[in-house]
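Multiple structures follow.
Rule-based calculations on the coordinates, nothing more; no lab input. Model, not experiment: these values are computed from the prediction.
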Structure I
Amino acid sequence: MKAITIKQPWATLIALGEKQFETRSWQTKHRGPIAIHAGKSTDKDACNDSWIKSTLAEHGIKSYKELPTGVVLATAELVDCYKVETTVGHVSVLSNVKVVEGLEVAFGDYTEGRYAWELTNVQVLAKPLEAKGQLSLWEWNGDSK
């Protein structure tokens, strides 16, 4: 299964169902199952952002220290990859006239020219599995390492 390494807190926001788009500077042609891997690093400044902090708190996460790292947290379906056309405030227009708004925009980098990967059917693993992440998309065999 393809996997993507995502820095915390964004990997957890996806696993919690609070973030449905992962934004990247590059596009992908991959569609289908994808493992969500929480990288080894955590953006502590982002964890102190009021929107992110309050959303994590709604799920009982009070500190960035509680975010798991170096593990696959969930799987999802990567259903499409859109180019960001414009963003004004908390509303982004993507290619194919797809509109993203509200916290979703606050939880990503919707700078014009970037890409938004739409994720659906997120399934949280019963127990996160240790895995060494990589850049770009990589193959995950589903085993703990």
Structure II
Amino acid sequence: MDKLAMTEAIMAKKAEKGLTWEGIANEIGCSPVWLTSACLGMNSASAEKAAAIAEYLELSCEVAEALTAFPTKVWDQVVPTDPLVYRLYEIMGVYGGTLKEVIQEKFGDGIMSAIDFTMEVDKVEDPKGDRVVLTMSGKFLPYKSW
């Protein structure tokens, strides 16, 4: 089973059972953001986590095996049209250079890891309209001179 078929099986079972990513993550003991990414094929799971996901969703061992496979992290290189994804793309287009400048001013010449990385999505209720809070935390990786 490839990652695409795995994702389709997971999404169908999630919808059939009326589950949420947060609910599944709470049951198997992991971050909802990481779980979602793994189930969408962009990260791999340990054999133990993959088995727990497949068991909880009542899916086959082929799904568990696909969850453990190392992903090829490729995505569309065109501007996304989904409004939520586009807004994040727009934020990087407008503030990407600013973030780079501020991070490098504080840390030096380097990058933020997307491997040693965590992300949380939170909701803050507000009478003017609820707020989305994205928290990204990545290890700073300085460039080496040699």
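What the table below lists for this structure:
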{"item": "Structure (I, II) behind the derived value 18 of relative contact order in percent (Cα under 8 Å, 6 or more apart)", "result": "II"}
{"item": "Cα extents along the principal axes in Å, for residues 16-63 alone from the coordinates reads 36, 19, 19; which among I, II", "result": "I"}
{"item": "For Cα Rg over 2.2 N^0.38 Å computed as 1.22, the structure of I, II it came from", "result": "II"}
{"item": "With Rg and Dmax of the Cα atoms in Å, for residues 24-95 alone derived as 15.1, 37, matching label from I, II", "result": "I"}
{"item": "If helix-only ellipticity at 222 nm (-39500 (n - 2.57) for each DSSP H run of 4 or more, over all residues; to 500) is computed and equals -3500, the structure in I, II", "result": "I"}
